[in-house]
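Next up: some structures, all given as C-alpha cells.
Read-outs throughout are calculated quantities, based only on the coordinates presented, and are distinct from any laboratory measurement. Note that this is a predicted model, so its numbers are computed, not measured. Cβ atoms are built from the backbone, for glycine too; each structure is taken alone.
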Structure I
Amino acid sequence: MRRLQLILCTALFLFAGIAQAHPWHTSFAEMDWNEAGDTLEIALRVLPEDLETALTWRSGEPVVLVDTPQVRTLALAYLADHFVVYSESGQSFRPAEILGMELAYDASWLFFTVPANASLRLSLHNSVLMDVGSNQTNRVQRLWTPADETLLFTTARPELPFWQGR
C-alpha cells in the first residue's frame, strides 16, 4: 500500500506542471485569393483562451469568446493591428470583415477577408497573440503553394513576403 501511495504521489508531482498551462502557443492560418483575385480569404485557428486574453487586454473588460457583434468588432480591430498585409511601397491592407467564427474549447476558427492588390509584391505581418505569449508562433499556409511551404512567423520575424505579384 505504501509503495502504491509513493507511485501515485510521484505521478501527481510529475504531471502537475503539465496540467497548469499549455506550454505551446501556436496559430495556424490558411490563406487564398478569392475568384476575382482582389481579396484574400483567411481561416485562422487560435487557442480560444489566448484570444480571450488578448481581447480582454484590448478592451479593458473581461471578454468571453462567443459569436456576438461585440466580440466580432473586437476581434476585427485586433486583427487589423496584428494581421496586416503590406506592399513594397508600404501600403497596408487590413482585415475588412469577419465572415464567421467557429468556437470550441480546444480551438477556435476566425474566417475573415483582407482586400489586397494582387498585382503588387506583398508581405504579411502576423503578430497574432504575440502580445499574449512571447513563445507564440504563427503558421500560414498559402493554398496556392505546396503544403511544405508553410510560412512561420515568430516574435523575431513577424513579417514575411508571401506574394510576388501578378
Structure II
Amino acid sequence: MRRLLLAATMASVGAAAQAQTVDFDPAVAQSCLDRGDAGACIGLAADHCMLVTPGGGSTAGMGFCLRAELDWWDAALNTAYRQMVAQARRIDASEGGTPDRPSDIEALRAMQRAWIAYRDATCSYEELQWWGGTGAHGAGLSCRLQLTAAQTLRLRAMIYHE
C-alpha cells in the first residue's frame, strides 16, 4: 500500500510539474540577435523566463525555461541546416566545380552527425558532474542549449558568409 501511495504521489507531482506554464518570450533572444551581439544572446530568453515565471527560480522552473529556449534554438538550427542542405545541393549540382571535388552534401551531413555526437557526449558528461543532485537535468539542458545555439550561429554564419 505504501508503494502504491508513493507512486501515486510521485505521479501527481510529475503531472503538476508538467502542467506548469512558463513565460518564455523568444522575442527576448531575437531582439538581442537583431542587435548583432549573437554570442551574448544565448541563454538570455531562459534567464528572462526564470525571472518572470512564478517558480522560475526553482529547479523545475529553471528546467522548463531552459527547455523552452533549447526548443527555440533547435527549431532555428533545423531551419539553418535545411538552408545549408539546399546550398550544398546547389554547389554539388553546379558545373563550376572540379570532377574530383568531394560532395558538399555528404560533408555537411557528416559534419552535422559528428556535431550531434559531440553535443550529446559533452552534455552527458556535464550531467555526470552533477550526479545524484537535482542540478543534473538543468546542467544537461543548459549545455544542450549553449551548444545548439552555438551551432545554429555557426551554420547561419556559413550561409550568410559572416
_Identity of the structure behind 2.4 (criterion: distance in nm of label points 7 Å out along Cα→Cβ at positions 84 and 140, calculated), options I, II_ = II
*Structure responsible for 38, 20, 13, with semi-axes √(5λ) of the Cα gyration tensor in Å calculated and labels I, II on offer*: II
*For the read-out distance in nm of label points 7 Å out along Cα→Cβ at positions 116 and 148, a value of 1.3 was computed from one structure; give its label from I, II.*
II
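The value 4.7 for distance in nm of label points 7 Å out along Cα→Cβ at positions 60 and 92 was derived from one model only; which of I, II is it?
Numbers: I: 2.1; II: 4.7.
The value was obtained from structure II.
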*Suppose you compute helix-only ellipticity at 222 nm (-39500 (n - 2.57) for each DSSP H run of 4 or more, over all residues; to 500) for every structure in I, II: which one lands on -26000?*
II
